[in-house]
Structure I
Amino acid sequence: MLRPTLMLLILSSAIHSSRQEIIDDILESLSKGVTFFEKQCKNINLDGVVGYMILKAQLQEATRSWPNSDFLSLFQRSIAVSLVKKLDRSLSHAITSLQETDPKYYKEFEPILDTSFWSLPREWSFTDPTLVYSSTRSAECYDEQQGDKCMTLLLGTWKDNGTPCIVTKSCRDTMTRFGCPHYSLSHQLLYFMIGKMKGCSRMLKGDMRLSRINITVEHYQRIYCSNMMKGNQEIVSNGFSAQIQDIFIENILLCGLAGFSDFYKPDWLQHILAWQDKNLGCFGKDEDYSEMFEEFLDTPHKRVKRREKTLKDGCSSHMTGVAMSALGGYLNFYLAEQDITKRPLI
């Protein structure tokens, strides 16, 4: 009979080996996605480029914190270092192209096209099922044009040399409205994440509603991610269709970036890996995304217009960028699991 200490050593070795295999799978997928970006960087839209910019920030963090425990870890880290170098070149070309093809949109969101803008989780926490809405609106409550305006007011890009961290009543009302579904919910979360990363510490100043008096930015993020978790769980239960793969991955990306570790489920990772086109390295291959977003988001009351670009090879610019950055989040999560200071808070 094995001694308890020996059993623990065997179990620990098995877990380490399994984690290394998962990291191998993630790096293989990221390598294919970065190669695709090298070829298509001048054609990817801004939303897709942001995804790759977040990936670069995640890979930089991974290479900084990678445990140099054995030869395999060192080899894996060398792959990540190589990917960062490739992204440096490709992102430079992509940004130059965006300045030429979509100068207004580029100027409005230029601050987030920099790895230094994106801060990564320093500690992990969980979503809270008790924060899930009792009912959800049938219609989206987010309009892209208004949402973009609210984001630029935070970023200070609403005019030349604009003052940042401006929160109008209409923006605050939209971004704090409870019960919103799908992309409205993820963009409400993104709004607070951008504000926090920009340093807008007094985003909620002026909200005089007594029912919201004690709700902080961090609490809003927990409310939104708890509902996004429920949304993803429902997607898994109902079966995946092409129409909802994009929002499923977007929820993982954003809430993972916000520090909610329960979004990094192993089986969800396997779904994402399976959706990648193994030859091209992209996501959303051959799906009609313009039609998809209309079908998924059109309602009699409100429409969320999505900026999407289906590339010549049939790949989705948005879904590819989102998937790459979500996988970068998974990579850092598995590396951080080995650091006791970054384990989920109870």
Structure II
Amino acid sequence: MRIGVPRETKTLEGRVALVPAAAGDLVRRGHEVWLEQGAGLKSGFSDAQYAQLGVNIAPDAAALYDKGELIVKVKEPIEGDLRHLRPDHLLFCYLHLAPEPALTRRLLEIGLTGVAFETVELDNGALPLLAPMSVIAGKIAVQIGTHLLHQPQGGKGKLLGGLPATERGKVVVFGAGQAGGHAAALAAAGGANVVVFEKRQDRMDEMMRLGNNVTALYPYDDLVAREVATADLAVGAVLIPGAMAPHVLTRDMLKGMEDGSVVVDISIDQGGCFETSRPTTWKEPTYVEEGVIHFCVTNMPGAVPQTSSQAICAAILPWVGKLASGAWRDSQPLLRGINVEGGRLVHPALQGMKL
């Protein structure tokens, strides 16, 4: 099969879906791989590294999409991509369609088959292609939140870990999956007092084992309001696969936080789990609501493209191989990953979507 890897065009997005070694593996398996010129540069991979492994270099997006049958990219297609997509394309990438009715309509009009990384689901409910980027986003959330708390950034001037004669900072995390769990772990390792809100008992147990400075609680509204009111940093990492994220932090709760506090909404790709969240970009990443700094960038892992590209490629390569083989409809996880096909909404979480 002809596999096309376009250059990512989302604002300050630096990832590439296939690193050279992975592209070379696919070439050795008999596939024809095309890379848009310069697609790997921000991740540290030159066109020459790909070409040495038998990858063809397309001069621009039009040529890339013309050659490709299976289009493998990282982020959802935007205008520069959409004009080149065709009904016969098999698109494999993050889609996050629930909060994006306009994009969904375009994909339905095109009529292609779109398999979303974030909804490829194993029999046990695991989401193997979402997991690596969730880990990175969780860590970035704490790194960014720590930085935004600095006074020159508009923050309250709090050092999360504290030191003798000062109090520790406090971090509240919503959700203890891959993103929330790694956010909690990094915040706890840095010395902050951490409160994690989670509904699953097994995940609460896991969070408690992170250390004596971590508390795991069920998200009753009164507890959430109480804990958030004294938080320096709140991180949202709540997920319903394929669907809009529920709001777990209301505007009224936010009003209880001190001015200069910070919230980071990792769930923003699925609409955001804070009532006051709205999507931002790495070019203009923050805004202030009710005196609280909001960071809601929709492609957080794109800031560390060398790490992110290696991680996502290792996760998706086996599935790219299945898709390219032509026999992929025997794979239940990939079938669960179909979001749109032939002008129809396929994924159950999207079927009631207002378009």
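Every number in this text was worked out from the coordinates using simple rules, so none of it is lab data. Worth saying up front: this structure is predicted, and the values here are computed from it rather than measured. Cβ atoms are built from the backbone, for glycine too; each structure is taken alone.
Numbers below:
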| read-out | value |
| --- | --- |
| For relative contact order in percent (Cα under 8 Å, 6 or more apart) computed as 28, the structure of I, II it came from | I |
| For helix-only ellipticity at 222 nm (-39500 (n - 2.57) for each DSSP H run of 4 or more, over all residues; to 500) computed as -9500, the structure of I, II it came from | II |
| Parent structure of the calculated result 3.2, given that distance in nm of label points 7 Å out along Cα→Cβ at positions 48 and 160 is the read-out and I, II the choices | I |
| Origin of the value 6, 25, 31, 22, 13, 3, 0, where P(r) over Cα pairs in 10 Å bins from 0, in percent was derived from one of I, II | II |
